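Just so you know, all these numbers are worked out from the coordinates, no wet-lab data involved. What you are looking at is a predicted structure, and each value in this text was computed from that prediction instead of being measured. Cβ atoms are built from the backbone, for glycine too; each structure is taken alone.
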Structure P
Amino acid sequence: MGIKIDWDAEESGSGFAPVPEGTWPATCIDLKISEKPGPSGYHWIKLVFGKIQAPDVGENKQAWTDIMSLSPAGLWKLHGVLDNLGIDRDAAGDTDDLREAVVGMNANIVVEHKPHWEDAKAEQGVVVDEVTDVLAGDGFGV
């Protein structure tokens, strides 16, 4: 006999449903660094946000920025995020310093829906949420 599924216990927003589009208070909970350099020869990073204060979002839901290249031509994006958060880029001389500066910081994230990167899922209308901008402000309790 199979395992009983308790549909009545399903938690709203606890699955893989996207974060609603909009600007939401959140906390940076991690900074992901690529294990290997990308095609440009440089590593990339992503900021991971949790504790997202949006409707019907479970407490464990996370959202990520798009990758930000550490190549000279790609640093503009990271520079913009740091400026928005009021972090002096000279204080983030390496990824350890950067992690220390951003992890735990409250911010307002701008979330947009993008088609899923797998063609078959995109054709089914599956979307993923992406943090397209990170803005200053704790926003909590607002």
Structure Q
Amino acid sequence: MIEKEQNIKCEPHWTVLSLKEYVCGIFQEYSNKVDLRFDLLDKAVTKAEMATDKRFDSVNEFRAQLADQSRTFIPRVEAELTHRQFEDRINLLKESIDRIEARKEGGNITWLYIVAVLSILFSVSAIIIDLLLK
């Protein structure tokens, strides 16, 4: 550019044709630079779009995972119903265990009464036999 400006100053004889060629050359140079800038801008935009698409792909993948996860979770109403059913079953089992323990304790008391009655019978019979034998 500087050389051409120097050429302009040094060139004593300008013709319309040489001036046209000079101006067209300058315009062509600027046009090439503008085209290069647009190409570089286009590449930068394409790169940015690709990065954005990649980021949104990962976001969409994360959203899909959350949607899958929420579909596999048990609904609250169903979970509460199942929980109540388990509580009912546990209460039935506790009642059964309490009845079994009550029977067991009742059986122990019965044996205690039987042993006590037999002890009394043996003691009384022992006293009677001892009195009879004297």
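Computing mean count of other Cβ atoms within 10 Å over residues 25-32 across structures P, Q gives 18.9 for structure P. -0.75, -0.95, -1.06 is what came out when log10 I(q)/I(0) by the Debye sum over Cα atoms at q = 0.16, 0.24, 0.29 Å⁻¹, for residues 41-104 alone was calculated for one structure; which of P, Q is it? Traced to structure Q.
When distance in nm of label points 7 Å out along Cα→Cβ at positions 57 and 81 is computed for each of P, Q, the one that comes out at 1.6 is P.
Mean count of other Cβ atoms within 10 Å over residues 17-24 was computed and gave 11.1; which structure, P, Q, did it come from? Only structure Q yields this read-out. Each of P, Q could give mean count of other Cβ atoms within 10 Å over residues 73-80, but the derived value 13.5 comes from P.
A value of -4500 for helix-only ellipticity at 222 nm (-39500 (n - 2.57) for each DSSP H run of 4 or more, over all residues; to 500), calculated from one of P, Q, originates in structure P.
Work out the source of 11, 36, 32, 15, 5, 1, 0 here, i.e. which of P, Q gives that when P(r) over Cα pairs in 10 Å bins from 0, in percent is computed. Corresponding structure: P.
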